[in-house]
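Next come the structures, one after another.
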Structure I
Amino acid sequence: MTSRAEGAVGTVAAAGGAVWRPGRDGGLETAVVHRPRYDDWSLPKGKLDPGEHPLTAAVREVLEETGLQAVAGRRSVTSRYRVPDGDKRVDYWLMRVTGGEFAPNGEVDELRWLSPADAAALVTHDADREVLADLVRTDVPPEPALVLVRHGKAGSSDAWEGPDELRPLTRNGEEQARQLAQVLPLLGPTTVATAAPLRCRQTVEPLAARLGLEVADLPEFGEPEFGGDPHRALETALRLLEGPGVTVVCSQGGTIPSVLGGLGVHGHGVPGLPAPAAKGSVWVLGGRPGELSADYYRDLAPDRDAPSPEA
C-alpha cells in the first residue's frame, strides 16, 4: 500500500499562531512574517512533525519562524484549502509573547508588529484575515483560566477488587497522562489540582512534575463529593475562572459534564445535552458564563493527519 509519505493524496496537517502582545495604546499588536520562498505576508505556521499534536506544532513553528517564545491561549480558526498534495488543514491558536527576539532565518526574512487592522491589510491570504478577526473578539478572552481534565483510562471497576478510589491507571491511561504532560505546559498552567481518586492524581502527576508544581487537592470535584454538594464544585470552578493564572483540575466523568452544564456548556451546543468528557479528554475554559470560551480536546494524542513516525 502506498503511504502518504510516498506521494498519496491526503490531508496535510499544519498549525500556527496569531502572536500578540499589549500595544502602547491599550490595544494589542500582532506579528506577521514575510516568507521569501512564497513572497507573501502571513501568520507564522508550518507542517506537523511526525507524531506531533497540532498545539505542539503551533508553538514550535512560532518559535522556529519568529524566535519568539509564547504561551498558547484560546484555540482559534481552522483553515482548510487545496494544495498540490491534497487538502491542507491549518489549526491556529492565539499566543501571547513571553520572550525571545526575532532574527532573519531560512524561512522568514522580516517580521512586523502591527495593529490587527494593519496586519489584516498586509497579509496575503484571506485565511489569515479570519484568524486576525478572531484575535480581536471582545466577547471571549484570548486566554483560558481553567482546564478540566478527565482522568485517563483505569480499566473496569467490575474487575477491580479493591476500593474504587484506589483503582489505578492502566498502561493506556499512563500514556494519556504522558501526553497531557507534553502538551498542557504550552498553556502555561500555574496550578495543578485533583479530585481524590488515585486515577485522577496519577493523570496529572506527570504534568505537575514537568512544571515543578505540587498537586493540590480539590475533593469537591470527586463524584461522591459532587453528588453530596454539587454547588460547591461549580462555585470553585467560577472562582478559578476569575484567575489569576491557569488552573488544571483532574476530575471524573460524573462531575465534569455537570459542572460544564452549570457554566452553560452543553453537548453540541444543545441545552440539556451533557457535554462530552471522554477519558483523558480536556476542556480549556476562559471567561465567565455568557461570555465563555470552551475548547474541547478529545485527547492529546498525535494528530491523525500528522506524518507517521515510521514514514
Structure II
Amino acid sequence: MESLNRNAVELVDEALDFADELGVTPYELDSGATVLDFGVDARGGLEAGLLLAEIQTAGLATIQTRVDDVAGGVRPHVELTTDHPARALLCSQKAGWELAVDDFEGLGSGPARALVGEEAEFAAVGYYDEFDLTVLSVEAAELPGESVADHIADRANVSPSAVFLPTCATGSLAGSATTAARAAELAVFRLFELGYDPTAIQTVSGSAPVAPVGYDETAAMGRTNDALAYGGEVYLLVDDDDPTVFENVPSTAAAEYGTPFEEIFADAEYDFYDVDESVFAPAQVTVDVIDGPTYVHGDTHEDLLADSWDLPEV
C-alpha cells in the first residue's frame, strides 16, 4: 500500500518550488527540519490553502473551488472528493494530534499521524505508514520551533531533518480554506464515532464556504467551524445500510445546534477538546447505500452564517 507520507512530501516539494507564487515562506531550522509558513506571518492565499489541503489529505483527494451564494452574497466554496476516505480523511486529514510542547500550542493533521498510529482510526482502517520522511500540517497562531520539530520526530521515529511542518493560523486565508475542505472528513469521522465501519465508505464529496478572514484567532475558530456546521454539505456512497447512524451524522443532531461556535467555545472555556464531538459535523449529509436506499439528513443554516460572519443584508 502506498505511503501517505511519501505522497505528502511530493506535494511539499511543490510548495517549496512555487513558494513565491503561493505566498508561502519556508524556513529551515537548525536541526534541518523545514517549516513552511502558509499563513502565520506569510500572506498565503486561497491557492496556498488548496495545496495545503492536498498535503493534509496526502494527495488522495481532488480539491477545488467554486463560487456560490451564501445569504444572498457570493462566496468561494471549497470542494473535496476522494475515493479513499478512510486513509485520506481519517488517517491523514483529521486534526488528531494535539501539540502542547513547552509554550507552543497547536493542532496537527496530516500523514505524520500514520507513523505514530495510536489513534483508534488506524486500527479500524488497518493502515499504518512506514517512511523515513514525514509531514505534519500545523494549525497554530505561531510558527513551530526546534522543540516542536524534535517532539514530532521522536513520536514519528524519524530524524528531525526529515520533518516538514506546513503551518497556518486559523484566521489566515489558507486557514479558512483548509477548514472549509474538512466537511467530508467531519462526516466520515462522525460515522466512525457512531460505530460505522469506515472501510464501508466508498466515496465521499463535501463542500463548505470559506469563512471571512479575521486575525483574531478566537473569532476565526468560531467563523470557520460555523462554515462547516451550518454551511457544509456532504455526499457519501456506502456499502452498509444503518439508518439510525446516518440520521445522527449532521450537526442538526447535536443538542447545541443553532448556537454559534464562538459561544460554544466560550462555554468550554476555549478548550477545543472539551467541546462535545457531535457538534463537529457538516450541516447536511446525503447517503447513498449501494443497492439500497438514499437518505438526506440535516440542512444548511444561512441566517446563522450571516449573523456569525456579520454579512450585509442583501
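No lab work stands behind these numbers, since they all come straight from the coordinates. Bear in mind the structure is a predicted one, so any value in this text is a computation, not a measurement. Cβ atoms are built from the backbone, for glycine too; each structure is taken alone.
One of I, II was used to calculate distance in nm of label points 7 Å out along Cα→Cβ at positions 143 and 223, giving 2.4; which?
Checking each candidate, the match is II.
When distance in nm of label points 7 Å out along Cα→Cβ at positions 79 and 247 is calculated, the result is 3.7; to which of the structures I, II does this value belong?
Structure of origin is I.
Comparing I, II, where is volume of the Cα convex hull per residue in Å³, for residues 231-270 alone highest?
Checked I, II; max of volume of the Cα convex hull per residue in Å³, for residues 231-270 alone sits with II.
Given that mean count of other Cβ atoms within 10 Å over residues 63-70, derived from a single structure, equals 14.5, which label among I, II identifies that structure?
That value comes from structure II.
Can you tell which of I, II yields 18.3, 57 when Rg and Dmax of the Cα atoms in Å is derived from it?
Of the structures listed, the value fits II.
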